[in-house]
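Below you'll find the structures, each written out as structure tokens.
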Structure P
Amino acid sequence: MKHDLDCLLQERGLDAALVAGAVHGNPAMYYMTNGAGLTSGFVLKKRDEEPLLLCWPMEREEAAASGLTVINLGRYDFVSILRETGDRLAATVKLYRRIFADLGVSGRVGFYGLADRGRAWVLLNTLDAQLEGVQVHGDFGVTPIDAARATKDPAEVEHIREMGRRTCAIVARTVEFLKSFRVQDEVLVQPDGAPLTVGRVHEEINRLLAEQRLEDPEGFIF
């Protein structure tokens, strides 16, 4: 549960955790943003403090839906930093330096979230070498975020139940969709007489998923 994060950080000797990257397909980021429909961003969790969500200006409304305190990354002016340095790695390090200085981040900081392994290796090693007063930490096994996700608080349980209700509604409407077609020679046929295809059923299921604001990144079998 999220309220266990402070204890989990304490157990690992961490002063803060930074979760970064895209939200879609990134379980740690999705969890920390409460499923907000962001493209990407950062969640900073300092020990014994509430988490902060850092996002780009165009996504501030989606960020607000997370329920977290939102910080506009535009205040750190990454474009000017990049123009000044002419190097994306150097500019990214300077961005982190500005963020950490502004938000009072120091000590042992755990980094989490999905990213290209080579790019992450270069960035984290550079941050560890160049950020004064910050020690970069990573976990090979169960991370604090993984451990927190393993148990659910009442709000999370209700969220899971709601997703189950929406999924059942989609299954029921899919059955009704199939029943709406007549049978001819043991085949479901469309109004024009053409057979109902698996592709057409997939289109309908995807439409129903969109109506319910659900995603199916792994795909489904029909």
Structure Q
Amino acid sequence: MLNILVVDDHPAVTEGTKLILEKDGEFAVTIETQIERLLHRVQTEQYAVMLFDLFMPSINGIDLAAQVLEVQPDAVILIYTGFDISPHMNRLISTGISGYVSKTSTREQLVNAIRCAIRKEVVLPIEVFRTLSQQTGRDGHISSVADASGKMAKPVLQERDLEMLNQIAMGKGNRQIAEQMCVSQRSLEYSLTHIFQKLGVKSRIEAVSKAKDLGLLR
């Protein structure tokens, strides 16, 4: 039996995932909702695969994975989220995370993702892989996509990205926006960094201005 660790702050998600994975007796699932206990747990117990939620109140899953990999370099970690992972791919890859699986995946897809990760295979949905193939530049980092004429296409911003930019345009600070969107301020700032990268800007003011110029904001 393979031990799986699920780290998520939503009880409905953790209990549902545990029920799904333990159905056929192949996996034994441990749930951890307290980040403070996690680093001690991974040093004293062995897990075939760890599933980390992307956005949690005190930390995001990629930063958490980086901490775990510092003390357990051989740990096999998958980001387990319902959010679009594309804006975070550079960091996910550079951190050493084994891949990503969506919370909307079927049981078969989730089990297959875990099995692939155990075999040390990178786990990415085909649509994410295709996007990366289109967007990866010579330096190995994801860049904007060029259209058929060679001009740079508009950056792809998700609804959540646009919501953040709208809040900035309204003059709200990061703390206010984080509270309104029910995320930690650190997670918000991390997301904003990736929005800035997509837009090719370095500040909140530049981001709003660029988004308006591109017709992404009114």
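Where a number appears in this text, it was derived from the coordinates with a stated rule and is not lab data. Here the structure is a predicted model, which means the values were calculated and not measured. Cβ atoms are built from the backbone, for glycine too; each structure is taken alone.
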**Request:** Out of P, Q, choose the structure whose coordinates give distance in nm of label points 7 Å out along Cα→Cβ at positions 59 and 163 equal to 2.5 when calculated.
**Result:** Q
**Prompt:** 6.0 is what came out when mean projected area of the Cα convex hull in nm², for residues 27-114 alone was calculated for one structure; which of P, Q is it?
**Reply:** P
**Message:** Using relative contact order in percent (Cα under 8 Å, 6 or more apart) for the comparison, can you identify which of P, Q gives the largest number?
**Reply:** P
**Item:** Structure from which 1.4 was derived, distance in nm of label points 7 Å out along Cα→Cβ at positions 19 and 35, options P, Q
**Value:** P
**Prompt:** Where is percent of Cα pairs over 31 Å apart largest, in which of P, Q?
**Reply:** P
**Fill in**
Structures P, Q compared on mean count of other Cβ atoms within 10 Å over residues 51-58: the greatest is Q
